[in-house]
1. Can you spot which of 1, 2 the value 3.7 was calculated from, given it is distance in nm of label points 7 Å out along Cα→Cβ at positions 376 and 560?
2. Any idea which of 1, 2 comes out highest on mean count of other Cβ atoms within 10 Å over residues 48-55?
3. Using distance in nm of label points 7 Å out along Cα→Cβ at positions 232 and 480, single out the structure from 1, 2 with the greatest value.
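Bear in mind these aren't lab numbers, they're just calculated from the coordinates by the rules spelled out. Quick caveat: nothing in here was measured; it's all calculated off a predicted structure. Cβ atoms are built from the backbone, for glycine too; each structure is taken alone.
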Structure 1
Amino acid sequence: MTTPQYILSENFGHNAFRPGQAEIVDMILAGKNVLAVMPTGAGKSICYQVPSQLLENPTVVISPLVALMDNQAAGLRANGVSVSAIHSGQSREENVAQWQAVAQGQTRLLYLSPERLMQPRMLSAMRALNPSLFVVDEAHCVSKWGPAFRPEYADLSRLKDLFPDAGIAAFTATADASTRKDIASQLFAEQGEIIVQGFDRPNLSLTVSSLTNRTEQLLAWMESQRGESGIVYCLSRKNTEKYAEILRQHGFNALPYHAGLTAEMRFEHQERFLAESAVVIVATIAFGMGIDKSNVRFVYHLNLPSSLEAYYQEIGRAGRDGAPSETGLIFAMDDIRMRRQFISDDGSDAEHQMREHRRLDALLGYCEASKCRRQVLMSYFGETSEPCGNCDVCLNPPELIDATAEALALFRAIKATGERFGATHVIGVARGEKTARILQFEHDQLPAFGTSDKPKPWFQGLLRQAVALRYLNVDMEAYGRLELLAKGREVLEGRQPFKCKDPTIKRVVKASKSRASAFKKASAFDERDNAVLSRLKALRMDFAKQLGKPAFVVFSDATLIDMVTRKPKTREEMLGVSGVGPSKFDRFGEAFLAELKG
C-alpha cells in the first residue's frame, strides 16, 4: 500500500514531514475539511500535494496568481508529478490539452483561478470530474473580515453545496481569530478542523523606528547587511526606482521590482535575486508571494504596511531557513495619513472601511509598543509569548512616564459609555468635545466628560499603547468598539498605575550589529564551501534557463546548502539530500554530483 511517507520521499525527496504537516495530510486523507494557518516557509503546499497523489479523484487547487500556478506546476513536474494548470496566460489549445489530461486520468492535480473555476461552464464540466478535494490557497482572501478580501474568492462559499462529496482544505499564513472563524464558516459551514500551527518566528529580530530621514536611516541600517540578500519594501513604484538607485550608488547590488516594469524585467530581477548572492530587491508588495528563497537575511519597510497581517506576511519572507534574520520598519505621520486615505478611497462599504481603520490602529499600537514587540505581535494573533530578547524594545527598553491620570480619563470614558464606542468617540468624551454624536447620546452629561485637556494626538498615542499592552481590546467584529481588559479594570480600581512611553517623543533606533548578524557570520560556510555553493547555483541557473522556469524549480537554496554540507559522491548519497527525489536526480543529479567533485 502506498503511504504518504512513500510519496513524500519518492516524489519530493524528503525523509520526514515537517512539524504539523503529517497531521494535516492525515485529516485530508480521512475526508475532513480543514483550515490550516501555517507560517510562511512551513511547507503548506506539501500538505495537499502529497494527499493529491493518494486520493481517488482529482484535486483542484484554487490559486490567485498565474505566476504562482506556473511556478508550483513547474516544481511538481521537476519532481516527476503530473500536474495541469488552466489560466489566461496560455492559449485555448493549451488549456484544452491541460483539461483533457485531467479528464483522462493522466493528472491528479489541477490548478485554476477562482474566477475561472466558478464560471457556469467550468462548474458543469467539473461535476463530471467529481473531484475528491478542493484546495483554497491564500484563503484569507475569502473573508470580508480579512485585510485582503477578494470578491471573486467569496463565490467559493458555493463549493460545499455544489460538491457535497468533496473535501475542502484551505491554507493561509495570516489570519486572526475572527478571520479564521469566517473562512471556516464560508468554506465549510464550520464543519471541519481549524489548525493553527503557530505564528511565532523567533529567528526574526524586530525593529521599528519613527521617521527622521528615510535615506539616511536606510543606509545606516543597511551597513550591517552588506553581503546579504534581502528585500526593501516601498509604498510606490517611483520610490522603488529611487531607493534601488541610491543603494547601487552606495555599493549594494540593488534591483527594483514593481508592476510597472515589463514582465521580462520582473522575471530577470526575480531570477537574479533567487540565483545570485547579496542581491537586494527594492519592491512594492507586488514582490514576494510564492518566492522560494530560504536565505533572505533581512526585510526592511521604508513605509508603513497596511496592517499587522500584511506586515507579518511580508517579514515572513526573511529567514525561511530558520537562521537568524533581521527586520526593520520606519513609520511616519505621512504614512498614517496615506494609509487612511487608501482605506477611504478603496470603494468598499463603511463596515469594511471601519475594520481596516481598526487594523491600522493595531499596527500603530505595535509600532508604539513599550514592551516586547514579539509579545504584542503574538497577542494580536491570539497567542502568548515570553519577552524575546531579540527586538529593539527588549534590547533597548524605552523610558516610561506615569500616565495614570490620563489613562483613568480614557478608561472611565470607555466604561461610562458602556464599552460600545470606538476611539474617536471615547477620546472626545474624555476631552470634553461636544460633537453631534456625543450630544446625541447625551454623553456630555457623564461624570467622565471633559476630565482631561490633553491634545487628541496625545490620547491617540496613549490609546494605541494601551491596546498594544493589553489594557484595552479593539473588537474587530463590533465596528472597533473599545473594551476594558483585566489590566484596564485594575487601573480603574486603583490597583495599579499606567505607565507608557511619552506619546510626544519620537524614538529613533540606531542601526547596530545585532546578535543575529554575529551568529550568521559565525555559522557561515568557509571560503571553499562558499565557492562550491556558488558553482552549484550557477549550474542551477543554467538548468533554469533551459527550462524557462525559476531557479528554485530545479533545487531550492536549502537543498543546495544541504548538498554542500553532506558532499554526496554517489546516487544513493545524493538521494539522502533533502529535496532530491528519484525524479529530480534522474534529471539533474549527475550534473550536480560532477560539480560537487569539482
Structure 2
Amino acid sequence: MTAALKFPIPETVSPVLGVERSARGNRWVERLDHPRALAAAAISQANALPELLGRVLAARGAETHTASRYLDPSLRTLLPDPARVKDMEKAAARFASAIGAREKIAVFGDYDVDGAASVALIERFLRAHGQSAVTYIPDRLTEGYGPSPEALVGLAEGGARLILTVDCGTTAEAAIAAANAAGAEVIVIDHHQADEALPPAFAVINPNRQDDLSGQGHLAAAGVVFLFLVATTRALRRDGFYRDLPEPDLLGLLDLVALATVCDVVPFREANRAFVAQGLKVLRLRHNQGLSALADAARIDAAPTCYSLGFVLGPRINAGGRVGASSLGARLLATEDPIEARAIATRLEALNAERKAIEERMLEEAFAAADTSLAADPSLPLLFLAAEGFHKGLLGLVAGRVAERFRLPAFVASLDPDGFATGSARSIASVDLGAAIRSAVHEGLLVKGGGHAMAAGFRLERRKEEKLVAFLHGRLAGPVAQAGSTRALAVDGALSAGGANKELMDLLDRAGPYGPGYPEPRFVFPAHRLARVRAIKEAHVRCTLKAQDGARIEACAFRIGDTPLAKLLLDGEGQQFHVAGHLRRTFWQGRESIELLIEDAADPRDSQR
C-alpha cells in the first residue's frame, strides 16, 4: 500500500519542496491539482470544515454536494441494489427456496481471509434461520485453489442438493459439471476476473463477469456475498418466511465484510467504504467470538482500525491456510463458542509465528535470486523466481514483497518433483496480471490460472517455463515500461512535528476510512533533523524527527532493509531531511501518541543544486 502512484506529470508542475528524485526515486507532487483546489475551498465553506479536511476530501473525489457521503459512508446511501448484479435474483430465489424446504446445503470456500469471511457469512445467515451448512475449505498445499471435481462430487454424494462456492468457482467448469452430474445445483458467488465462457452453474454471481453491468467489480467476495444475503432476505420476506420469525441482523455481519474488504486489498470505493466504516463500528462491539479471541491473542488493546484488520488480524487468519489447517479461519469467524474461539485463536497465533520464520528464509532466497537476475539484465520487465524449497502457502506473500522492493511484477513458484510448479504473482500499479495469466492459459502455457489485476495464481508444467517467461515478457514489457516512466509520490500537504497531534488525527479520521483507491493522507515534514536513528531487526529503521522549533515526532520506516532509503536514514544522524509519510495513532501502557510511518525521504541539498 506504500507504492508510489504512477501517472503522467506535466513538466510545468513544480515538485513539492523541489524534490525531483527522492531516496526511492520518486518525484514529489501535490495530490490536489489546481481545479480540485477550488473544490476543496467550496467543500470547506459549505460544510463548515477546516481547510485541510476540505483538501483531503477534494483530492479523493468529493464535491460540495457529495461531501457528506465521504464524511459518513453509510449503507443507506452507498449500498447498491443487489438485483443489478447478474444472476442475483435467480440465485437468491433458489437459496431462499432451499432454506424454506430445509434442503441440505454445502458451502465451498477459499482459504484466505476473504474466502473464510464469505463462508462464515453464509454459515451465520443459515444459523439465524435455524439451519446449518456443510462447509469445505480445500487444503492449500495438497488441493490448491478452487473447487475440484472430487470435492464437489463428494459434497453432492453426501446429500447436498445445493452447493455455494464463495470467493472461487468462476473458472471451475469441470468441477461444476461433475457436481451437476452427481445431482447437485451450484451457485457461484465470486469476484475474480472471468472469461466470456462461464461454468455450467445454476447461477454465477460475479460482478466481474463480462456481461455484468452492475458496476460492482470493486467488491471483495464477502461484499458480493453480503449483497446475496440481502437479496435472499428480500426473497424470504416475499415468501412470507418471516411472518412468525425475526429477520436476520445483516448489519451485525458487517465486521466480517469489513475484514475481508481490507484484507483482500480491493478499492475503497462506494459500498466498500461503507462496509469498512460500519464494519469497524460492529467490530468494536466484540459480538464475533472468533474475532474477539483473535484480537486478545494478538494483544490489540485499542479500538480496531483498518491497520489492525489488514496487518494484525488478517495475517493470523491467513496463517491457518498458509502453514496449518485451511479450515481454521472459517471456523474461527463462524463459531459462537468462546472456548472454541480461544483455542483456534491460540493456534493461529502460533502458526503465524511459524509463518513469519518461514517467510524470512524464503525472502532472503528470493531477494538474492532477484538481485542476481537484475544484475545479469537490468532491463527485465518482471521477475520470475522458482525454487524447490519454496513453501506453497507463502508464495503470494513473497511475491508481494519482491514486487514492492524491486517495483516489478513478481512471479514466485514452487517446483514440484512431478514436473509441475505452483505459483503466485503480484503486480505493480497499472499492470494487469490477471489478464496476462488468463491469456497464458488460453495459449496453453499454463495448466490453469486466474486472479485480479494486482494478484494472480497459476499452475505450470516446468518444461514450459521458458516459453511462459518469454510470453510474459512480451505481454508485460510495454505496460511495465509505461508504469515506471514517471514515479510520483502524491502528498496532501506539509506539516511540522508539532502539528501532528491528536486534533489533526481526529480531523483526518472524519474523512476515513482509507485504503486502496482512497489513499491515506500523506504529508511531508520539511527540513526535520534526524535523531536517535537505529536499525530494528536489520529490516526497519526507527528515529525521531525534530523540527526547527524543537517539536518532535517519533517515526519508523518498515521493511526497507538495505535500500537507499535505509542508507539515507541510517547515515543521516543529526542532519536535516525532507521526510514523507502518513500518521498513525499508537498506544503504549494506556497512553496515546502520534507516529509517522516513513515512506520516503530526500536530502534538501539535492533540490538546491
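1. Values: 1: 3.7; 2: 3.2.
Only one of 1, 2 returns 3.7 for distance in nm of label points 7 Å out along Cα→Cβ at positions 376 and 560, namely 1.
2. On the way: 1: 22.8; 2: 18.0.
For this comparison of mean count of other Cβ atoms within 10 Å over residues 48-55, the top structure is 1.
3. Ranking 1, 2 on distance in nm of label points 7 Å out along Cα→Cβ at positions 232 and 480, first place is 2.
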